[in-house]
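Colleague: Listed below are the structures to be examined.
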Structure 1
Amino acid sequence: MSSYPVWVDGVFAEPFSAVIAAEDPGFALGVAVFETILFESGTPYFVAEHFARLERGARELGIAWPPRHEPRAALAEYLARLGPRDCAVRVTLTRGVAERGPTLVVVAREIVRVADPGAKVIVSRFTKLHDDPFERVKSTNRLRNVLAREEANRLGAWDALLPTEQGDLAEGTWCNLFALSGGRLLTPALDRGCLAGILRDQVLREVAARPLAFPTVEARIQPDDLRVADEVFATNTTGRIVPIVEVLGVRTGLPGSAGPVVRELRARIARIEARHRAEHRSVAPTP
C-alpha cells in the first residue's frame, strides 16, 4: 500500500480515503490527462515541459484548466507536505462533473527503475493506428497499454513495443524507442502514433545541438531493424535512458548499459539534470 498522501482539489487524504465523484468522466470514461514528474531530493526535472504537455492534452480533450486550483500551485502544495524525497509525482486532470468543473489529483509513488545491464522487451500482439490523433495525448484511457504491458510482464519482460497497423514499431507502453541500426540512430516519428515523450525530446535536442558520430533520423523502425541493431534503448521519465538487452523472439545479446550511445546520452541527461538541481537550489526558500 502506498505511504504517500493523495491531494484532490485542495484536500489531502490517505490513499484509500480520497473522495472523487463516481460520475466524473475522467474515472468513468478515461476523459483525463496526466503527467508523471520525477523528483530527486525534492528537485523536479523538466517540470515546465510536463505542464506544457498537460495543458496541450487538456485542450485536445476539451478539459478546462482548473479555475480554483492551478496545477503548478497544487504540485507545490503537495511537495511542501511531502518534503524533499525521491519519488515520481503524478498529476491527473479530469473533465470533472459539469457543475463542479475539472478534478485535479496529485499523488506520489516510489521510483521503480531497471537495473543495469538493461531490460527485456517484447513486440506486442496489440497494435495501434498510426494516424489516430488521440495517440498524441497522454490520457488515462490506456487499456491497450495496460494489457500489452501485462503480457510483457508475464513473459518476464519490462515492457511491450507496440506495432502500428502497418507493422512498424511506434513506441512502448510507457516509453519511446530508439535503435542504432545501419549506421543511424533511429526513432519513430510522431506521425507513427507515438507520444511526444519528454525524454525523447531531450535526446533529440541534445543530438541536434551536439551531433553524435552518426545521423539521428526519425524513421519507421521495423522489427528487422532490431535484429541487426548495434544498440536499442528506451526513454521515459523515471528510467531516463533505459538500455534494452533483449527483444524476446527477435534479438538477444544487445549491449545494454555497456553500449557507447547509451553511456553518452546518460551522461548528457545527467548534466541537464545537474543544471536543474542548481537552478532549484538557487530559487528554493531558505529555512
Structure 2
Amino acid sequence: MWREAAVLAGAAGCACLALSEYEKKHFSVEAAAIVSDKIYRDRTIVFLSDLHNNEFGCTNQKLVQAIHGLKPDAVLCGGDMMVSKKGSRDIQVPLRLFEQLAARYPVFYGNGNHENRMTWRRDIYGNLYEEYKGALQKMGVTYLEDDTVPLGEDILITGVDLDQDFYRKALYQKLPDMERGYLRKKLGPAGEPGDRFRILLAHSPLYFEAYADWGADLTLSGHFHGGTIRIPGLGGVMTPQYQFFLPWCAGDFERDGKRMIVSRGLGTHSINIRLNNRPQLAVIYLKKKQGMFEKADNL
C-alpha cells in the first residue's frame, strides 16, 4: 500500500513538473479595457513585466510576433526583465527583445527590484546598470527613473524607483513611509483632478492605495509572478518572497475609480514553477468616453 502511494505521489509530482515546464514556455495574451474622459483618442498598450531572462522561441520571437499582432501604440515595461541574483550578470536576453520592439514602437521602461539591485550592490555588479540602461537608450527606449514623460497630449507615463526597504521579504503590509507623502516627495504632484491621464509603472503592487492617492489613474505592476501556483477561488499560493495567499499576486484592482493591473509576469526565478499560472502578455485598451472607468472581466 505504501509503495503504491509512493508511486502515485511520484507520478503526480512528475506530471506537475511536466505541466509547469510547459506553462513556463507558453504565455497567454490577456486584455483589459479602461475608459476615461481624460483620454482623447483610443490607444492600445502592451505591458511586459518580470521576464527574468525567459525566452519564448529564439530571441523571444514568439513573444515579439504576438506583440506585432496586437499592433500597439506603445510598449510599457514594468521591470525585472533579467535576474540580478547570486551574481548573475546576463542582460542580453532583454536587450535582444527590446532591440526588436524599439525598432517599431515607442517603449517606456520602468525599473523593478532586479534592475535596482544592480545599483544597490555595486560591489557585485559594478557599472552593469549603466551599461544596460545605456544600451536601451541607444535603441530609443525611454528609461524612467522617477521620471514622467508624455504619450501624446492626454497621457503621462511615470516610472517610480521604489527604495530597497519597500521590497523587504518580511513586509506583508505597506510601510508607514509610503503614507507620509513618499510618492509626492519622490515624483512631485500628479496634477490636478481632470488633468491628463496618469499611468504609473510601479513594480510592487503592495502600495496600490498610495499610488491611487498620489493620482495614478492606472498603475501597472508585477513582482509576484502570479503567486507561483494559482488555485481557483484562492488565487496565488506563494510569491517568490515566500508570502502566502497574498491578494495582490495578479489581477485587476480598483479603488475610487483608479485601476491597478498586476501582471503574472513572463518568467520565474528562485522558485521556477508555474501551475495554473501561465506567463502573461497584458494588452490594455485605453478608450475615450465620458464617465467613470469600466472594469474588464478577464484579468
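Laboratory data are not the source of any read-out in this text; all were calculated from the coordinates shown. Just so it is clear, the structure is predicted and the values come from calculations on it, not from any experiment. Cβ atoms are built from the backbone, for glycine too; each structure is taken alone.
Colleague: When relative contact order in percent (Cα under 8 Å, 6 or more apart) is computed for each of 1, 2, which one produces 28?
Modeller: Numbers: 1: 17; 2: 28.
Derived from 2, not from the others.
Colleague: Can you spot which of 1, 2 the value 14.1 was calculated from, given it is mean count of other Cβ atoms within 10 Å over residues 123-130? Present the calculation step by step, with values, prior to reporting the outcome.
Modeller: Working: 1: 16.9; 2: 14.1.
Only one of 1, 2 returns 14.1 for mean count of other Cβ atoms within 10 Å over residues 123-130, namely 2.
Colleague: In terms of distance in nm of label points 7 Å out along Cα→Cβ at positions 227 and 243, which of structures 1, 2 is highest?
Modeller: 1
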